[in-house]
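Please go over the structures that come below.
Taken together, the values in this text are just the output of simple stated rules run on the coordinates, not laboratory data. Everything numeric in this text was worked out from a predicted model, so none of it was measured. Cβ atoms are built from the backbone, for glycine too; each structure is taken alone.
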Structure 1
Amino acid sequence: MSQRTDRVADLLRAELATILQRDVRDPRVALTSITGITVSRDLSHAEVRISVLGDDTKRQESLDALTSAKGYIRTLLSRRVRLRTVPALTFSLDRGAEHSQRISEILEDLDVDGDDT
């Protein structure tokens, strides 16, 4: 990414975190955090990666809630950021934390098994 898209991504991440925390009242979004944002070169699209605490059902519900509220969220963003056009938002699940947790569990199991010898 270029320096400009990095700056826009950082700005959007900060504002979206505030919006999710203060303005979106849907309880399905309560345990959602933004893990990263990728902005297209022309600044017209932004992919927002989210992480949700809970099981797969909660993750999908949170993703559905954000997808249905993306117009509202984009409107709030347009009032808070100084950009000619606010990028269209696409939300996706970031499974990085989930994979890290699973790897840690596997390593702990291996360590416990290794102590028995």
Structure 2
Amino acid sequence: MSRTEELNRILRQLQSGTPEVEASALVSEDGLMIASALPQHIDEMRIAGMSSTLVSLGTRAAIELQRGGLDQVLVRGPQGYVVLMAAASGTMLLVLANREAKLGLIFLDMTKTVKDIARVL
């Protein structure tokens, strides 16, 4: 199994094990899509670019406000959450969760997924 196939399997496993997770992706900090389990109607390049921008702004805010490095970015909207979490070096795990999601469980599952991703990369 190739690394890309293995990463896609890990992302699908996150979604199947956590019903509140609607989509997930592994994005480079440069804005490139590495692996994804996104619905067909979502433009991967656009998501990767937005994720990169959020990470860049979050990193700058964390440093400027003396909070240390960036661990997560959380965006909450009426339809749910967008969560970005630092994964392997230079990558971020993106999760789209519905509004009923329990964030503690989402963070826990994302942390486990990040460990699985690190083993592959």
Legend entry - Test item: Cα extents along the principal axes in Å calculated as 41, 32, 27, pick one of 1, 2: 2
Legend entry - Origin of the value 3.4, where mean projected area of the Cα convex hull in nm², for residues 25-72 alone was derived from one of 1, 2: 2
Legend entry - Label whose coordinates, when helix-only ellipticity at 222 nm (-39500 (n - 2.57) for each DSSP H run of 4 or more, over all residues; to 500) is calculated, return -15000 (choices 1, 2): 2
Inset, instruction - Out of 1, 2, choose the structure whose coordinates give distance in nm of label points 7 Å out along Cα→Cβ at positions 57 and 81 equal to 3.4 when calculated. - result: 1
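Given a value of 2.4 for distance in nm of label points 7 Å out along Cα→Cβ at positions 17 and 33, calculated from one of 1, 2, which structure does it belong to?
Answer by label: 2.
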